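Chemist: Structures incoming, each one as structure tokens.
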Structure P
Amino acid sequence: MKLNQRCEAIRLLLSDVDGVMTNGGLIFNNEGIETKVFHVRDGTGFKVWHRAGYQSGLVTARTSHVVQLRASELGIEIVRQGVQDKRAAICQIAESLGFEPQAVCYIGDDLADIAAIREVGLGVAVADAAEEVRRVADYTTSLPGGSGAVREVIEVVLKNQRRWDDLMQKFGA
């Protein structure tokens, strides 16, 4: 199936966090508190996605308070942390919202994401994802994780749905 056909069906965007929304580095301060660096364009991308009337969520194996904070800031209501079986979590989320797997886009970067990428309508690997992940993905971003890759995916989907230009008018572009 071609990329534009896959994009047409997408209504739900789910993403891993570490290595996708961040560069994959883990930073702990002297008190053991974890910090993360998120790219601002990914945040704008999520806002455009929501303005399009679509839903989004984060599915991550790690648990971090800062992930919940970032999700709240961006209006991301679906946050699953500490997930060991991402495929099962994504299927449960989609089903609870009334979506078939074909309506889901999932973005990942490492081995734990492979089953989820294979399950959905549009499975995406970031540019610096593990080779095995890039091999099974329907689309690989030109940008690495933590550098606006999520925004790139959002643009690709919305442009293939022919919705991007209308949404940009709402931003005054």
Structure Q
Amino acid sequence: MSDEAPVLLIVEDDESFSRTLRKSFERRGYTVVSADGPDQMGEVLKTHRPGFAVVDLKLGGASGLACVSTLHALDPEMNIVVLTGFASIATAVEAIKLGARHYLAKPASTDDIEAAFGKAAGDADTPLTTRPTSIKTLEWERIHETLAETDFNISEAARRLGMHRRTLARKLEKRRVT
């Protein structure tokens, strides 16, 4: 086994959250590099080859799904975990299809993320929920699916959903997950 510290890439546009993750993972023995979006990630990848990555789903005007695709193409064995405050079934499925190992809703702890790195296979013993999906949950998932389709353009998402932009903005503000 190599004595070299594992390299972790954090792709997160929230500077404070990125710094917190960095410090936490450095305390656990990782060498951490970070980027605030796809362009900066490309620059970081010119000089580093991470074995692990934590990618935020929403990166300003960009989608973290593009980062997942790029990272997986670079190294199909990379352990990629997607973090998001805008969780939806649609984006979870796409993240896994594109090469993410796991998908976690914020807030997620360093323990949660590190555990997700170790989950290479699915768990057939995961309990099935008997709670039916509520109308509000379905609406929330549809909103976020549409936001992802429009690269998080609120005006275009509102148009596609048939609602006023301010109405959509209010719904997003009410359900914001940090």
Structure R
Amino acid sequence: MRKCAIFDLKILPMIRILFVCLGNICRSPMAEGMFLHLAAEAGIAGHFRVDSAGTGGWHEGEKADRRMRATAQSHGVELVSRARKVRSEDFQDFDYIIPMDRSNYQDLRAVGQNILSEMIMMRHFDPQAPEADVPDPYMGDQEDFEEVYQILERSNRNFLAFLREKHHI
């Protein structure tokens, strides 16, 4: 008779994250791409389902703004998502909803019925300005897109560290 070895398998949860901005073509796709990039670098991307959306639907189906894609590409980050509007089911489907600014937060609160997700402002994780909004670069120049990249990189590094500690990843 052969004995079977029993392995102590640790099954880690799939953590579902939704990044949200106004139109889903600048800040939230960059936050999504940056988070996925950092998780892949850490070898833990398989623990996350990540998406992005906008509180408005003006750009549904579009790629991220070309200036944001260029900024991301210059840093080796790929932005692959297509814009979509936040849906009511997102409030049940995601563990974390991460708005980019106070206006997005208020819009989500107004739309979200039975919010089961934890909503945390993106810059809550930015050691340089934890109470600030992620500025919208849409009407700005390339320097504004680079500034948003830097903010989202800092914030996402700390957000990922927070998730790793909280969920024992």
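None of the figures in this text is laboratory data; all of them are computed from the coordinates on show. What you see is a predicted model; the values in this text were computed from it and never measured.
Chemist: Matching task: 128 is the computed value of volume of the Cα convex hull per residue in Å³. Pick the structure from P, Q, R.
Modeler: Working: P: 106; Q: 128; R: 138.
Clearly, the read-out refers to Q.
Chemist: With relative contact order in percent (Cα under 8 Å, 6 or more apart) derived from the coordinates and found to be 28, which of P, Q, R does the value describe? It would help to have the intermediate numbers written out before the result.
Modeler: Working: P: 28; Q: 17; R: 25.
Clearly, the read-out refers to P.
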